[in-house]
Structure P
């Protein structure tokens, strides 16, 4: 069966650039990044902030409706993981956290060109929605 998997890009920013990207998801802090994001209708979402938002929503709406609540809460309360996720950003395209391969490939090429010493972009990774390629959520 042929599946049309969706894709997601994530980037890791330096400790110096990450706070600026958290406060401005359009990437104005690094002009070449801003230009790439703007060209693709993209913006950044800090993974720590997304996790914290999930925990906050679960606590407001009832944690029993949120199967990843405890795992996510434990993650954001762990200092080592907190430091990691404060530097990790998901690239949303036109408001979507996953998108087609053509979009992901074009965006990935441009973002990878920004990875170099001194740019503040340390790493770019592409993920797909194929469950066989991704760790599954914890059972609790």
Structure Q
């Protein structure tokens, strides 16, 4: 199993994870559930009409935190917001109810992955494993 697959596996086990962005000079955290391993990158999706997307445009430094019942994951880096139609199509295929809502409201899905990223698998006291991802 590759390093990025280990990160993806923990996110899958966790089901819900938390994305932290910066809003001006204040942190902002929200739960997410969608992630997609595609071409050796983990993609996440949020609406381009949402504040979270605007926050990442203004300051792309983000962190994702998850707990799978055994380990904590801290996955942080720079959000790469480059549009990827193949990922958006796959996301809508996996979540048809979301696709319907986006189409009905004329919204656009924004996808991103973390570049210059670090993934730390942690217990309560220390980092057990750490991986770097640069694309």
Structure R
């Protein structure tokens, strides 16, 4: 019985450590995105997204499907560094759902010379080939 309890405790500990590592990997990915944005590097920012035609981005107007289409929309909406401003993320929740899926909820804000737009986001992350990527982004 002691061996069974010890095995369960070790398994729970291993799961906790994996979830902590996954959470940290997701937070790092989002920080890398923020840094790329603040450099004016949209292609670098997009590295956090699944490079697939199945990527879904839902903004204020309508859904966009595909990595390239999402990048094109970002380029139209943020044509230069002044339009991009300084991005700030306030990550409110990172929930690891299972070994391959996670949910993130938070707020975003852009500090620009003339305004400070902001809103909220919900992100579905999937671990693809061992790397966390955003597969669905709903930002408003």
Structure from which 20 was derived, relative contact order in percent (Cα under 8 Å, 6 or more apart), options P, Q, R: R
Test item: distance in nm of label points 7 Å out along Cα→Cβ at positions 32 and 56 calculated as 3.4, pick one of P, Q, R: P
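Laboratory data are not the source of any read-out in this text; all were calculated from the coordinates shown. Quick caveat: nothing in here was measured; it's all calculated off a predicted structure. Cβ atoms are built from the backbone, for glycine too; each structure is taken alone.
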